[in-house]
Structure 1
Amino acid sequence: MSAFLGITRERVFSPGRVADDRAILEAVAACLRRRGHLVTVFGGDDERWPEPTGGTVVFTMSQGEEALAQLQRWAARGVRIVNPPAGILNCQRHRTIVALAQAQIPFPESVVVDTREPPVLPAWVGNGGAWIKRGDVHATEADDVVRIDGGAAARQALEKLRARGIRRALVQRHVPGTVLKFYAVRERFFHCVPPGHGQEIAAPVLRNIDTLGAQAARALNLEVYGGDCVVAMNGRLQLIDLNDWPSYAPCRAGAAEAIAANLLAHDVTIGT
């Protein structure tokens, strides 16, 4: 029997998804318990978490600054954490675009701007539109990700972020095409949500999305991840976002089994 510690996502980072986010973590815990392992689950907003002892494996959806500081201390002690705190940090957009560029992952043209300074906007902001996204964590409210067309709209969106104390923002070029959402566990699980209207996704496209997501996950140091990609009119595939530990709402049961298997595969105390 092995010990596992699960930590849910903080409520502020689960806007409208608190139940779904908690559900996938609890589903993983249930899979581990069915295999005879000891699992405790704590909330990301709890004032204190128990210190992992021995070979305890931590699986966490936390994203906040205080949580990450604690997770980094545990990782420095050799505690196995999924996803590792370095991977969670890499999902902050200002870090993501650097890591993906270094790994040559297809990604829309993007620039990071300081919301406290007059923005120098790319010419394409007024040519086909763009997106303004907060540059750290993923969306916590509607204004964190907005579609804009033109410099005036971009500056207005950036000002709203600045007023909320968000220092970095991502200006990302809009890519016309079909946006597809996917969920994965490294080398164990992949699920892509059909675009709607009964349309099926061609098998080669699914394989390409799986490959693209896996390449990006390796670049960001993620094991449990999901994201969005766009299939352009010419068939070219580009990654739009990659997230650490999504809710897996459309495929929770299969994802939970795969995540549990991933945790067990790396637990060196199994069988002792």
Structure 2
Amino acid sequence: MAYYHPQFVHFAIALLAAGVVLRALSLLGRPTFVGPAALTLLLGGTVAAVLAAQSGTAAHGPVERIPGVRQAVVEHEEWGKRTQNVFFGVVAIEALALILRRSPRRRLILASSTVVGIIGLVCLYEAGAHGGQLVYAYAGGVGIRSGDPADVERLLLAGLYNQAQVERKAGRGDRASALLALAADRHPNDPEVQLAAAESILVDRKDPSGAIEKLRGISPAQDNRSMRIRHGMLTADALEAAGQREGAAAVIQGLVTEYPDVARLKQRLDALSKPRS
């Protein structure tokens, strides 16, 4: 059940938000279908909220074991349970309104449902905000949801790449290069990862000769246009940095011949053709 937590959450958000809005509109008395529609959505949304809470409880174990994540898990879980309980109250009020459908107090009861529903939406928002923080700030559940080791490997790759960008921006090129070298070592057959590592050798290590050697070992597929352009542009950058402008121009010329519609290739060729000032 843990696997379906994101689906249940999104159904709960959509159904409950729409249900509360329609319940508020139903107080106007028109159109007549709004009231029954609000009740249906609130019931469905509450069921989805229960399923979201149960699936979240089922999913929290492995996530909670990640160092530093437990408090974020607890806060998300608490807000989820608050949301569920508040909408239990909304459903109870709706049931009372249904029982007293001929009573003059029915309108007041439905107004109460609207007020409590708005409180529930606040709780729902907080649960969603804490859930978003758990996923995007702590990577809670990312990579481990399916149980597929390949997902964990992709999580590690994303972490290595993004941390390398942080190190690069901070001026710690040696650390950035080390991280991308590790990524390349773990993904020897992935040309995109290999290109990122080659770029790091050039940009972070300031080693054009090493980058050229690395690039020579990368062969983008013939049908991968963007990869071939990126590989060629990076090769030209490395050759130029190594003082081989003619070689760089030759690489770009080959790309221009192959992809004559790409303006930036022509601009790069023009720049290489101009004498240095």
Structure 3
Amino acid sequence: MKLVAVVLNWNGGEDTLAALESLDGIPTICVDNGSTDGSDREVAERFPAVDLLRTGANLGFAGGNNAGLKHALAGDADWVLLLNNDAVAEPGLAAALERAAQARPDAGLLACKILQLDGTVQYAGASFNARLGYSGRVSTTGLPGLRDVGRADGAALAVSRAAAERAGLLDESLFMYVEDVDWSLRIRKAGFAVVLVTDALVRHKGSAASGGAASTANLYYDTRNTIVVAERYLPLPRGRRELRRGVVVGAHLVQALSHPTRKGAIRAVLAGWSDARAGRLGQRSSP
């Protein structure tokens, strides 16, 4: 198994450097996603063996990672690991993924088990209910080993060459958030399994790409893209479609009420709903 890692840098600074350091021994591509903090130069200086690609602009999670995926697949990679720049791989991750790929030749996505910085579990499997537009309660328990799950988490996952070629790459129209759900559903529809590898461990800070806890970008994109992906995979008659949209918006408004910038958060949710209805995708034009 030839594994190549891709790390997406968005003004990542020390986070990106830590992610790259944790991948020592794994051939790695760092995609600089239009950073402006000089971290691309530091990557080049500190990690000369890392293949540094500069996009020259913020292409979003999907577009930036696709640049790395295309580069890896143009070479001899069998599997490509996507690792968020605010995540670090625990020792033994590559070996765990290789064992899983050998044990489950039907797998198209291998989902890593994701821990928070304090060691509590952030992700150990999840599903997606398209009828409700609900990404499913994320599992934080489970027995060691391999098990099929409904969706992977984009903070740390590996895709096979076969799955990428048959199902395509990440959907760049989504820009960021929920593209991992869309990809999981598309890869499963193409005939591959999505498999959780519980001994492939990653520690993840979270929300770095969207600006941290004070940002409302995550609420906007998650609202918009959840509606879009649900409607893509399970079209409903008009009345039920509007009801599902209401469920998605309502769930995100509950989150917005406890946000540090409540009014801005509520506006972000409503903007996501409006843009989903209008079919306005890609990068948000006016925060």
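Who wins on relative contact order in percent (Cα under 8 Å, 6 or more apart) among 1, 2, 3, i.e. which is largest?
Checked 1, 2, 3; max of relative contact order in percent (Cα under 8 Å, 6 or more apart) sits with 1.
From 1, 2, 3, which structure was helix-only ellipticity at 222 nm (-39500 (n - 2.57) for each DSSP H run of 4 or more, over all residues; to 500) = -26500 calculated on?
Matching structure: 2.
Assign the value 3.3, calculated as distance in nm of label points 7 Å out along Cα→Cβ at positions 81 and 113, to the correct structure from 1, 2, 3.
Of the structures listed, the value fits 1.
We did not get these values from a lab; they are worked out from the coordinates using the rules stated. The structure displayed is predicted, hence computed values, not measured ones. Cβ atoms are built from the backbone, for glycine too; each structure is taken alone.
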